[in-house]
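Dropping the structures in below, format is structure tokens.
Laboratory data are not the source of any read-out in this text; all were calculated from the coordinates shown. Treat the numbers as computed from the prediction; the structure is a model and nothing was measured. Cβ atoms are built from the backbone, for glycine too; each structure is taken alone.
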Structure P
């Protein structure tokens, strides 16, 4: 028998096809192809690094007061003081140092709020979507009541009830954002719970908790990841708004919203005191929103460009 008639030799002589690309690598390639999302990711990672290494990067202690440099302008404005790149506030504190340390508070607020809202929203949405009936109706009506109020107004009322402070503000914002995760999880669970793989797991004897958290939930994570990213920026904005109204972080905490509140009376006389924390909020929120848009396009097959 010739070599050309041997199937083993024929298969061995054929060139091997391209190795399959993992879903993670494919998603990353698509995400990296979105220039706006990539820029947002770079800016966000820089913000995270600044927050982590704040004590090493900041030129001064954020609470240190320099009485000989009250309301000193930034370095490019006439009358600037050496050593204060972005100027000082009314108490002589270095604005750059306060912005750097304020990144820690803003990122911590976003992380804590999103974690609380995501975990509680997933649990509530899973219960409502999986069991349905009166359980679903009761839970969803409560979520509708929460969503009926303007988010900032509801958060303000909750903080007024439980008392001002950074931790209470985070709890209030988490309550406001939680219905979005609950409704999203419920819709995904209702779409998945009657599929073949869930029915097969149920026939095999899987308990309700296993079906909910091990079988159904992993197939619902795509939209939840996108919502978590967008809620991260909403949490930063809501916390800054509460801080501006005096119901969030309290002075002398270098939180960006609190910095804005302390600088209200200097909007015309010392514009840099208001502009710098406002720009920090704008850049951070814009970067996170760009990441969220990129994740939405990447994780939703319907939105992927061919």
Structure Q
């Protein structure tokens, strides 16, 4: 199933006493890029989450936001830095005596100063935290992947529709091409006969040479290759794996064949059709930039 690189998923809830909020979103990117913002103290999760997500999502710029509130019954100790507290008290006393200021410092005032009180929490079991977070990740990924698949189906439909338009134009070129070859042969033969009108020449040789040169304006090979490329495009669009890069390369080959047709044929009608083909190919190129 074709997937877009645009997606969004969210989870918010409580898992084993932890309040977890998680958002994951992605946009198109040439390769794979993962960025994660996590609640302070849970940085150990980042590499594990990166490995987990990139195993599920092959391509795109992925941003994740993860907020974790630990269980209320987590053991917590408040540590007093007595040396620092005494230092503050001595400083307040000295300031009061020197500048004749009343020293009315309270416990609450003292506790507000940096590092007088520090909170120490018992280290959490990293494996248990990760297991809880993965539950949230999987839940968010459901919506995220569903959105990518839905967008991918829309892209697929648009690309196939444009491919059908191009194939119709190719059919029109194939119908017109023999006429342009014949017209070119006639013009070329008339020109040669005009130049050689005053001398004797081998008519069969002229016919052969005209046929050789006229063949250079035939576009049968290019239209056959274009059809082959579009058959391959349909195969890629039905694949169950990321094919965005392969389609991107295929589009380049299609454009090359269209350019060759345009350069070989000096026919206004076909030239106009080639322009239409290239316009549709460019629109397909824009769409497949968001295919994983």
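Given that Cα extents along the principal axes in Å, derived from a single structure, equals 96, 62, 30, which label among P, Q identifies that structure? The read-out was computed on structure P.
Among the shown structures P, Q, from which was the value 2.7 of distance in nm of label points 7 Å out along Cα→Cβ at positions 61 and 237 calculated? Checking each candidate, the match is Q. Could you figure out which one of P, Q the value 4.0 for distance in nm of label points 7 Å out along Cα→Cβ at positions 93 and 221 was computed from? Answer for the origin of the read-out: P.
Here mean projected area of the Cα convex hull in nm², for residues 117-268 alone was derived from just one of the structures P, Q, and that gives 10.5; the source is P. Assign the value 1.00, calculated as FRET efficiency 1/(1 + (r/R0)^6) of positions 77 and 125 (r between Cβ atoms, R0 = 41 Å, to 0.05), to the correct structure from P, Q. Corresponding structure: Q.
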